[in-house]
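Structures given as structure tokens follow.
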Structure P
Amino acid sequence: MFNHYFWIVPIGSVLALIFAWIFYKEMIKESEGTERMAAIADHVRKGAMAYIKQQYKIVTFVFLTITALFSFMAYGLHVQNPWVPFAFLTGGFFSGLAGFFGMKTATYASARTANAARNSLNSGLKIAFRSGAVMGLVVVGLALLDIAIWFLILNHFYPVEPGNTHSLVIITTTMLTFGMGASTQALFARVGGGIFTKAADVGADLVGKIEAGIPEDDPRNPATIADNVGDNVGDVAGMGADLYESYAGSILATAALGAAAFMHGDVATQIKGVIAPMLIGAVGTVLSIIGIFNVRTKEGASQRDLLSSLGRGINLSSMLIVIFSAGIIFLLNLPNAFGIWLAIVIGLLTGIVIGRSTEYFTSHSFKPTRHIAEKAKTGPATVIISGLGVGMVSTVIPVLAVAVGTILAFLSATNFDVSNISGNISHGLYGIGIAAVGMLSTLGITLATDAYGPIADNAGGNAEMSGLGKEVRKRTDALDALGNTTAATGKGFAIGSAALTALALLASYVEEVRIGLMRIPEKAALFEASENIKIAKASITDFMSYFNVTLMNPKVLVGILLGSMMAFMFCGLTINAVGSAAASMVEEVRRQFREIKGILEGKAEPDYARCVAISTKGAQKKMMLPSLLAIIVPILTGIILGVSGVMGLLVGALGAGFVLAIFMANSGGAWDNAKKYIEDGHFGGKGSDAHKAAVIGDTVGDPFKDTSGPSLNILIKLMSMVSIVMAGLIVAFSLM
């Protein structure tokens, strides 16, 4: 039994990949500019490829080890679906591939953007944005392709037949495993890339700008090439893998909830509930392409004009998805079609509110960032204090938006039946999941605005190192400042979607617990005797009752505390990793200034490769512990505290991690743009005491916004994914 509308999903994925290829070929046809510009781009390209090759070696070893464990669980202990090891590998592979393609495009695009900026601001914006669109379209294209392939494979081996609603539950929960593969790869990419880029950035700023008094991206600074390499491996490859798993995770979790929500009806309705989020993602991809073609600007555009240019494309795609998603839901003829469509719109609106809030608190066109810049007149301490305050206050709107969005999405999917919330919980959770899909439905263009940022940053670096004129540097600075805001907005979307997806994953975890119990007849019998209901027909509420998931259960409370602790410990480990690697970079830059005569006079070339090697070594060494903890802690919590302890762990990680991630991303973005506001000529401009104070604030914010903050949303979802995949093991062997 199959629904022919499903074929829209692979068609959408192929269209996305075709247009990504077209945009890539258009960019490659452009000139890299002067010989010097091409040489600098080549340095960055080689450094990025060397790093990513080394990182993928380590990640491959980790993946093979975890796959061996899954194989033992599936074929030895028989507590897991036999397809899990293969799905896990493909999720990691496609996630890494999305990041790699995006990074490769970015390393070719930066010099071409700088060269185009010699002609006009619009030319530079077009190349940078279309190159960022390659990343956006590759991510959604590969995610939809992976989802479509696995759905077809599993549908062949677990045929969906009339009267058998259990097959779709098995198919969708098994597909969630490739979400764990994607999350694992994303965390390594984000943490490793974040440590690399910020170690180089902090070292370059502290010694170059403050001690030596030379401009950012000056070719005399030994760390400047490593800094530009870092933009590509952290902000592009890491971000691509990150949003791949966000996008795929939201669709997979919602599909699993659809299978659960409609499992007590007919199979035809159930399959419609499963493919609905996939169809929304596929149609959103096509609408993103339309939006991408509508981004352009005029010469001499202000920051607000540039933001409006990007906003025009995003808003067009968003308005179109509202219309087309209504068509999809009503075409499928799902029960309570209007309520489900309303949940999609609510998710989309929640994402827009988060994006606008992030833009307000991080763009130097608005008061909060200008307030931080003004505090630089009294020194670095007041810059840091005001930045922390702005970051904390900036959490209010996103948290309220997600809270209101969650409640409204839940209620709309239950037809606003507040009298029977416990009875409608599966449908309500499906509404929350599809709201997350709605938020990310136009990821093709929202990720393009995010990936655009590092390309513009590298273009500015290339222009500085190549000695292009002031007018060119002014244009690339405008594109770069816009990139900081769009990057912060992209992180806001990722964090917001992580919160909604994590709630959906909690429900998916319960479904996996159900399957785990069914594999062990004696445990299933205990459940049925206790709850007086057949396990196949039990609701989420029945499982909550059986495992005593209440705030009065000390195992739940301990789990909440452990989850909250994990968010802070993870941030502490990654920030310390950046600090340690940055200290090595500072010493190396000082050594080169001291020992290589003629660097500061421009008569000798620094040893750029040595700085790249230091960042690479620091990142590879320091990324292992925080990344592995995200995998190990949920397993140990489950073995010791059981299902209720894991539920507490995931809730604690979500609550603390969500708010902490927003705070760190926004405070870091605000510090960065406060520095750029001063560099535009305010409060003394470049080289002034206020500028030096702002640079220190920016270096504090670097690991906040580019390492720890964006990694937290992956941490939240990876812990959920690990718990889902390990549910069978926990049900079989938990001690409590």
Structure Q
Amino acid sequence: MFRFKRVVAVLAIIAIMLPYGTFAAGGKSDISNHWAKEEINYLLGKNIISGYPDGSFKPDQRITRAEFIRIINSVFGYSEIGKVQFADVKKTDWFYDEIGKAVSAGYIDGYTDGTMKPNSQITRQEVSKIMTVVLGLNEIKSESTNSFTDSSKIDNWAKGYVTSLKNKGYISGYPDGTFRPTSPITRAEAVKIIANASGNIINVSGEYSEDADGNVLVNTPNVTLRNMKIKGDLYLTEGIGDGDVILDNVKVYGDVYIRGGGENSVTIRNSSLGQVFAKRDNAKLRVVVDKNTEVSTITVDKNIILVVKENAKVESIKVAGKANVEIGKGIEVKTIDVKAKDVEIEAQGSIGSVISTEDVKINDTLVEKGKEIKVENGKVKEITDEVPVTGVELDKTNLILPIGEIKSLTATVSPEDATNKDIVWSSSHETIVTVDEDGNITAVLAGTAEITATTADGEFTATATVLVPAENTVAMIGTREYDNLQDVINEAQEDETIILVTDVQLQSNGLTIGTDKKVTLDLAGHVISGVLNNVGSSALISNNGFLTIEDTSVEKSGKITNQATNPDRDWEHGYPAYANNTITNSGKLIINGGRIENTTDGGASYVIDNNSTVRDAVVIINGGYIVNPNNNFAIRQYANSTKNNNSVTINDGIVEGIRAVWIQLPGSSGQKKFADLIVHGGTLKSTDKDGYDLAVYSYTFGDSFEETKIIINGGIFDGDIGLTGGSLKVPTETVSNRWIL
């Protein structure tokens, strides 16, 4: 979960640890069977935390406010000590400097009686506030009541913080659905939250190049991130100081928070970023967006010098504090929104519109606040000829939004060059759904509300209907709500689509589609996960009918993932005994979208097991990502019939595993089994680069391959196609080229 590859390391730092002592890795440990073992070991390995002199960690011992603050300072690299004025914090206390760092960083402010209570046990809602502030999530409005069953016990000041962390997936509460906001947090729980939020921590200087599924946090200077995909957020923290950080060919799917670096420090080139937030409180920080980099929005606060140059593309810039902005020759920025005093802009390129609430200096020309101007190739011009608005449209007109969740609406104003494209947002029922000034909508209570986007002149509107289902609803058909996914599958009619409205975890039984059922399941950006407690054969979804899976969400974040808790481990590689599958298909399965994966470690863990033993088994892949990341096969064609056809057709999407497709033809010599693999498009990838590297692998006895066809009309093969025969364990023939039969 937390592994990260360092290519070149040049400097090590020692992180501040939890008191007291050193954790004896080789001694008696009290975490070997603990639920937070992985996270504890990760932060121990990073020298973020430590244990006690007797070799224990005491994971279930409660943690004090001062101890938690010390960990946060270590993770983010806070070093500047602010003025400590708390009545119960003395210079002789071991935590005096740690409290000073927290004050300087701005994430604590003590109690109304002037105390800090450093030795008091820190509560779960207090931890939520600290984590939200240091992660910058307070810059994203989130004030709705979350879906914990004891949400009424969360203090009003803490609701937004708890909701922010829950929406990001950093906290999940207890199995009984509670959050227990005022309960003290344990050492293990604190470690779990910090590890979830920080993701991959880089605290050693050097070059890094491994993709990250979650967040990446850099808290040390002289780091280069190169050729990386970061699926979460990227944090360049205060621990960088005045040092350098380089991003080269990096794609960040989340947000980027820049808090550290000096006047010539942070350089971004050949990269793709979404929202970037840059701020440094006590020193200058220079951010250079360079060489073919694309950024959606950059928000700069005080002490920031932002330089955009050399074929970089930035859509919009927001200036929230005293800063300098430099736009290079040939660069085009659509908008710069200035909401601070003493801002200076130097533009050799072009800016479509500069709007400022304060006087701003542009190319040594003082532009009065409220006056809208543009810059064309370095020349400042006032916008006088207004282009009237002719209409507005929303990217979504109907949404299903569970209580506590947040989604964004995007309004498009016509024409594209309209002078004033501002939008005023409103909700017909704010007790059900709220909307902020940026179109972020939050579900509050069950019901239906209309969200309206109105152009600034009031002449044009567009509306979206938001349906907020009851709190326990997991899926819907039309307006019908269901709290059990198997029930909705059983009741769905042929022409109806099941829409998932929340994440679903299956723990004891998987889902079954009967032989007479035709089901369309829209993941809608949500996750079906399984941790089935079965020894031997199991499946998260057993399809005996006609199942279509799609993901219509804009984010394309829908996923079906399986990890059996008791996989069969008594097996030899290449000769598995049982199947712990994500989908066992003995009917017709069409996948149009979503990520379908199997993360079971052990046993024969297939993503799709296409089994034609009792009837024709058909799989059609039109899109999505079928992946087995755990050294096993993505799709198995189990063609154990001389009369039923076993067919897999790949038109698009990605199929990835140690073998992308395994055609298994069991039986004895003379049994001619029916199996077809037809590839028109998509990608078939083998992850077995140090082994046979077979994208398609076919095992057969004797003549059983005679009725099997592999037809390739297109697609991309990252790996060869291999035919084996004879022993199940040792292939007798490997064909290192592409077969077309």
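A short reminder: the numbers here are calculations on the coordinates, not readings from a lab. Computed from a prediction, not measured in an experiment: that's the story for all the values here. Cβ atoms are built from the backbone, for glycine too; each structure is taken alone.
Just checking, which of P, Q has the largest value of Kirkwood radius over Cα pairs in Å, for residues 274-369 alone?
P
Name the one structure among P, Q that helix-only ellipticity at 222 nm (-39500 (n - 2.57) for each DSSP H run of 4 or more, over all residues; to 500) of -28000 was derived from. Derived from the structure labelled P.
Source structure of the calculated read-out (distance in nm of label points 7 Å out along Cα→Cβ at positions 418 and 498, 3.3) within P, Q: P.
Among candidates P, Q, the computation of FRET efficiency 1/(1 + (r/R0)^6) of positions 74 and 314 (r between Cβ atoms, R0 = 41 Å, to 0.05) that gave 0.75 used structure Q.
Using the calculated result 21 for relative contact order in percent (Cα under 8 Å, 6 or more apart), pick out the matching structure from P, Q. Derived from the structure labelled P.
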